[in-house]
1. Match the computed value 15.4 of mean count of other Cβ atoms within 10 Å over residues 169-176 to one of the structures P, Q, and report its label.
2. For FRET efficiency 1/(1 + (r/R0)^6) of positions 81 and 297 (r between Cβ atoms, R0 = 25 Å, to 0.05), the calculated result is 0.25, so let me know which of P, Q that is.
3. Comparing distance in nm of label points 7 Å out along Cα→Cβ at positions 193 and 409 across P, Q, which structure shows the greatest value?
Structure P
């Protein structure tokens, strides 16, 4: 092993060790803090639920560490134990055309990863989630979902890999730009077609049966000037009791999807508050802002990848006999995961800032902060959410502010009032 490869290995182990330390801090902080409950939870969350939250978080964290350790051992053996070199040489020995070789290389790795992760997915679904009353999925449905996911990922990966490799052959000097543009176009295309092609493969979507709720939803959307094509109920309860709601699609194909579990758990005002929050993301252009941010990162990343992959230095450092583009892609992705880890808090902060803006929008759109607060309380209770995550853990891994922080923020908005004005300006 070369000196630089050893440095990369040490940095990777340090990064993973830091992550495990954060898990320890998070669980310890929860245990020390959870005995103190805010007023909003007093009549909703009892000691039994508090104990259940603690157990669920501990079991999830323990399972996450075990599965992560297994994955890290496999990854280290693959990159530093010579397996990548052997695999790369085997692919090269097949003498396949460039695009075919790339398809075999990356799809086979994807299948191997899926196979290795299946025992952990089974245990998480049929042990942890079942013990805590979340899993409602049968083994038959799990297998059917797995087969669908595998076929779908094969098709989508096949399209993306083939297209990218064709562009590399077609334009050796500018392929990084064309690949970036093609991937961007594909992402936008998938946002349009996913509600009609992808999502129905896994769930059934039906119009909500409560006409009063649908009318209230449409009135709210009209108030905030959002045009929605349909309001659907999704049969989430076939798989889990977790609750959620979301917007999907873009432009004229935007639609609202409510989990049937959410409709069962919340009253009309609370459902409207959740939807107003989602509407806030649209009105504040959060989807477009995040897409722009990630596309800038992807643009720069692909250019750097183009520059590095044109040299054999990376392959030499990691003792790869034949410096194929495919092996270099794996190694550069590995290095990038280490280099960009310190930036995780910045990206997480951007997400949390958007969530706070959406919470403010929801409170102002509904004219009352109480339904949103009660919706968050119920979401926390129904999903057994950690009420007291460690701040450092939050900074790295939380895309949403912690529940209690959100409740306080929304409560402060409600206390401040809206100067007697219930009108919401639809412009941003």
Structure Q
């Protein structure tokens, strides 16, 4: 079975690398063509820069992936997990403390080994194409804060989960699922006010007249949002974006300050109308519901498999490895089993994005504003305008920008029936 799992892992990995290859070949073949609707915003020079940025980023991603997969093979198939598990167990601490140490040390090791790729991506590739504005001081501060927050949250989650397992050995899967669901909702409430401000500065929109335009559009949509704020994204990068954060009464709209500088008020309002479309169409709660259904099923399956004595043997490991080690084995097997679900999830997300585009077009009555915003974001972010259709179908959570712009312009010329 160990050989079978290794071959399956190798086949899936090779398939993902083949997808990456055909995507880059497609870009090389079509990357010099200015798409319809992008004339005036993107020229031949911008396309060359965009293609080079995509190629450099993909090359770094490939080396990062190869490195991670090599470590994974050594750790799981090379038997290092047994040595690591024995080391943690030899510390002779309580089962809960042992579990916390097991996952924390493993997470920290993975993070430290990934630092060179992160640094190269930020200070070489992003800087080379004019995106990076992060200083070494900001990078170090962000790294330390994120690691501290992550360690506290991870330790808390592991402690509660393993306590629930010891408290209710036969029903822990249900209690763990319920706890994780509540914790996720709790984090959605507090993150905008406790965690996010530790990294960025948030303030009311300073662009004259923009907040009024946004609120008028919000009232038209029948949606109340506590705050419309801008974030100092330019402190770290020149990439632009906008998003909703929070849930219930604490939800708010956040605009990157880079987005405000790049777009007209009408384009910004159109982008936000798209985000509102996700809320009004129920995409948020549908995704949450789907995630919780999958989590509940996964929790029950995990309960059954972790109790199965043959689980460690799937990777040729001793049957008496610790519960945390069994969880790592289970996580790896689950990742292989869930791989085919990825394209379905991406397809569902693209359907939601199409519905949100339609909602924005209907709400503003000006589909061309959203189309213009997408063109500007694609140009400013050096997005790949020519993904291979198969690659996009497998991975893209949003329809390709060229397709979205084409559909929006068609709606502008001949509005769809409501």
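FYI, it's all coordinate maths here, none of it is from the lab. Everything numeric here is computed off the predicted structure, so don't read it as measured data. Cβ atoms are built from the backbone, for glycine too; each structure is taken alone.
1. Numbers: P: 12.9; Q: 15.4.
The structure behind it is Q.
2. Values: P: 0.25; Q: 0.45.
Computing FRET efficiency 1/(1 + (r/R0)^6) of positions 81 and 297 (r between Cβ atoms, R0 = 25 Å, to 0.05) on every structure in P, Q gives 0.25 only for P.
3. When distance in nm of label points 7 Å out along Cα→Cβ at positions 193 and 409 is calculated for P, Q, structure Q comes out on top.
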